[in-house]
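Below you'll find a set of structures to go through.
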Structure P
Amino acid sequence: MRIRPASLADLDALVAIETGSFQSDRLSRRQFRHLLTRAHAATLVAQVGAVLLGYVLLLFSRGTSVARVYSIAVAAEARGQGVGRALVAAAEARAWEEQRAYVRLEIRRDNLASQALFEAAGYRRFGVLSDYYEDHMEALRYEKALSPGLKPDLARVPYYQQTLEFTCGSSALMMAMKALDPSLSLDRTLELRIWREATTIFMTSGHGGCGPFGLALAARARGFEVEVYVNDTGVPLVDSVRSPEKKEVMRLVHEDMLAQVNRLAIPVVYGTLSPAGLRERFEGGAVPLVLISSYRIYAEKFPHWVVVTGFDDRFVYVHDPFVDYANGESTLDSINMPIQSEEFARMARYGRAGLQAVVLISRPTTPQSEAGGLGTWRG
């Protein structure tokens, strides 16, 4: 038996293995063709002579250090002969070649054979996705670190997926607040309410997004301690629009928010936080929201908020509220995304001016009630 990269000449055999292995959620011939020609995917096949015995399909998340086992199947006549184990080992080797430190996947709850296969290979179960498959079966989520010593504490921040293309900031803030106050209920009403409160940015087209001062005010209004780091004393992202009228609106909203920030004595540091500085603040109890350029992950130039969920010696881990379904990804790909520290430092800036912004959310040290309609903290 040898394992090699699949080619378009294997399409008939791949479809036959798929049809014989799954009753639902099957990959079509067209999907196989697309995945075989994708730059961010790899399909490996196990072969004896001219006969294909099975395949494993990997997806590589852009800009992160995760590989995802999208599908694995072994022909019925070859099961129980170690083909699955060989494919898993080959997939891990390929992931390591692509400089991926983690492999993740989902397995149907009723697929006991696959669960046994991956658990024997050292994968750990770390979550459940409800109503995941076509027949509403839930998926068990598995992960394996390919590099020893990667053991961050990632249980602290819950995940919330943005429901609109422009609500990454409010969704990231909701995750941070929920981590600090587990009694908080996350829903779309809160997502839109915070977005309305925090929006300061007009984009060239479409809806505006949340700025650092707006997110800070929304968090303080709900009883959380806040600190802002920003490297620009001007109006954030004002250069992203051309219209003088929109620039003026952004300026007026920014100045009003900054006046509120000053009145509430919210600390503002006109400087930057390195990944090491972020880690120190995170380990001290703060949950950081970081503005990044989405280009390095999604190849699209727009500002985007993520929430930091952990650190180890090589990676910064983030929850990304956006799920890139168009490229075959799932919620699993956006949860605790590991990004190399050096790459994260390059990613955490936006636009020609290199705007860098971090909002640190923390528990108040004592119960408090702020003036002006702000909420009361309940410890």
Structure Q
Amino acid sequence: MRVAIDIRRMGDFGLGTYTRNIVRALARLDSDINYLLIGRARLYEELGKLPAHFELLDYAAEPGSFRTHLHLPAALAQRGVDILHMPWFYAPVVVPCRMVITVHDLTELMYARDAVGGAILQAGRRHFARRALLHCSRIISVSQAAQRELARVFGIPESKIEVIYNALDERFHSEPYPRDDAQILERHAIHYPFVLYAGNIRPHKNLPRLIEAFSVAKAELRGNPEFDHLKLLVIGDELAQHPDLRRAVVRTRVREDVRFLGFVPHPVLRVLYKHARAFLFPSLYEGFGLPPLEAMAHGTPVLTSNVSSLPEVFGDSALLVNPEKVFEIARGIRQILTDQELRARLVQAGHERVKLYSWDRAARQVEDVYRAVLTAET
């Protein structure tokens, strides 16, 4: 059997974590499957040394481009590919083999990127996504919540959708924690207690409400000397790209207490995870939610939402709040900072929760899907 996996978006946040980790885990299996990775040589090299049954199809065309729709099917046929695995739900219009699609969430369909033309773009995305999902042999979703959402939005039988959970990015296991963490904090002028958000800055991440809730919690903590200088650090896009967040900071009068650091290198992110008093992730919608898992791995208590996949993925290892109610988020922030018994319980439960998820187990389940697809349709 020959399986092609598209790795062209391996540099993306979230999606790249999935692609990188699932390919490396597949490479560790004792398998008779031959793998063809579709993407540029630099991405292939980032995966490290792979076994002999992995090879590269050096492919430069952008996903969704006309060249991908026109040329990639011919390249797959020429290479004798049996299954194409797309790690997102867009695919060439014609695929000369069976196809498996991993769907992480429906963010790109539910939250249009552009205000102007957003409805048109969303309709186009939905059309091509529906077409790919209906024509593929099998769908992998990263949570039961994502599975139900897929079935509801596209009318796909849940029996066609296999739930295979994500896991902690293996870089957190394989790379040592920075020994110069104090210097890293100093270089970023961080010399105060802080709570942390890390992730994409998109509408569903709910950051305006988080900023407002932080303002309320900070006011309620006034008089507690431990939190006089408490700040909220936001890791993600630059603030200049998001004027709504700038307005939220000004409106809630926490301009001096909220810092936007943009994207930071992985070692810096690890230091911030470890030193944060709490990790705050009141997202409105997630297919899985990797950042809270990363924070838990560093012994940081997590506040997240009681909606979408988050209760399923994190259960009682996180403090769950209603993400649409500012004062409930604020109450949760105050509680997670001041209730020492709660903090200790969340830290312990977080370490245990991280152990539940494994890329090696996910890889074995993915290979089971490949075999089932080939057996069912031959």
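Computed from the coordinates by the stated procedures, all read-outs in this text should not be read as laboratory data. Small disclaimer: the values here were computed from a predicted structure and weren't measured. Cβ atoms are built from the backbone, for glycine too; each structure is taken alone.
Highest-scoring entry among P, Q, by Rg/Rh (Cα atoms, Kirkwood Rh), is P. Each of P, Q could give mean count of other Cβ atoms within 10 Å over residues 215-222, but the derived value 17.8 comes from Q.
For structures P, Q, calculate mean count of other Cβ atoms within 10 Å over residues 223-230 and state which one comes out highest. Let's see the in-between values first.
On the way: P: 21.2; Q: 12.5.
Between P, Q, the highest calculated value is found for P.
If helix-only ellipticity at 222 nm (-39500 (n - 2.57) for each DSSP H run of 4 or more, over all residues; to 500) comes out at -9500 when worked out from the coordinates, which of P, Q was used? Comparing all candidates, it corresponds to P.
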